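Below you'll find the structures, each written out as structure tokens.
All of the numbers you see were taken from the coordinates with simple rules; none came from a lab. Computed from a predicted model, the values in this text were never measured in an experiment. Cβ atoms are built from the backbone, for glycine too; each structure is taken alone.
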Structure I
């Protein structure tokens, strides 16, 4: 059964897509709803191409009939549409609960704009309010990274897959889910991100700070709230 909130925000961002656009295709429930709606438009004749942020999104896009392309030395992607696990009032984000943070970071950086699609439950007063913040770690450095994280006073849990084995990212790395000691304002989040990135073997963090141009919030009754730094508008 379709989720009215996800359908509303997917439809809202779809209005911005133009013939010939090269798009970043995010990962997660909201991004999947957008990919499905985009596929409907493609079947009606819209010509677009996409760079997926995960193998899961690539499969969805292929099934929807969307042409997939590689990142190359051409112009930036017009737009990346993705989800988030937390959104702070300044539009800083936590991402990576779905395990695709590294490719999400790369595709967002290769895009002119990043638009985030979420439900209201993802809005938080400060980052870390909902709990875990993931980091992606190369397997060789896993023990070292965990030791450094403990030295920062943090609990670090190795993410497991459905079979109970260590979760393996699309990049063949591992994920540690960190529990912050307290929610963080923008300054604290940036200091925390820098401390994590200084740990040998840490590939990336789930802190996406200052990357989002806009956040579209879908409400159960189908209303879409648009968040821009310093401005809120309802559709």
Structure II
């Protein structure tokens, strides 16, 4: 299916691997020129080598406000403009309320809330000025159903979802849509490292009986960036194989 975004320009954060890279690949397959980033220059270069030759590879840590703003600015300059922004970042350390000190919350909020706010601050004026734009943030299905032992991530990602919903209603009249996608368990390198040979066993606990494929997740993000998705904004879409049991 032609998504109607050939020639558009996208900045995908934290995309040297995992779901970020899968998203960059799906957008590139749709004819979008992409800029990717990561903290490790070698990993970013290796990821870029799997994408089209015109891919922009940037070594930037988007886990801070400064890094998030710098990524958008450098990507916009290198691409000659910006049409699509995919905020994304790794997760904070695990922990419960009892095991998590108060001082751990500010870094977690910067990583999973304020970094997205900063990226949007850097990108939205450009998108509004041109009258077309897509923002699709990668968050977590924990927003709908908090995951045990992840109190920092649960807290920060719920906050960013509220921010994105508010932003969506404010900038919708300017032709810019804002959505988020909430992944569950997918067969990424990180999940393989965590579960090893037992990853398939973890998938058996999902309603679908398997873990998700990163390329399928990327396709969902790409669709939300499409011309056909112009009437979809303010949504938070779970892509978790039915794992979330909540109604909303």
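Source structure of the calculated read-out (FRET efficiency 1/(1 + (r/R0)^6) of positions 13 and 181 (r between Cβ atoms, R0 = 35 Å, to 0.05), 0.50) within I, II: I. Starting from the value -12000: which structure in I, II was helix-only ellipticity at 222 nm (-39500 (n - 2.57) for each DSSP H run of 4 or more, over all residues; to 500) calculated from? Only one of I, II returns -12000 for helix-only ellipticity at 222 nm (-39500 (n - 2.57) for each DSSP H run of 4 or more, over all residues; to 500), namely II. Once mean count of other Cβ atoms within 10 Å over residues 101-108 is computed for every structure in I, II, the highest value turns out to be that of I. Figure out for me which of the structures I, II the number 10.9, 31 belongs to, where Rg and Dmax of the Cα atoms in Å, for residues 5-68 alone was derived from the coordinates. Structure II accounts for this read-out. In this comparison of I, II, the computed figure 17.0, 50 for Rg and Dmax of the Cα atoms in Å is attributed to II. Once mean count of other Cβ atoms within 10 Å over residues 117-124 is evaluated on every structure in I, II, the highest one turns out to be II.
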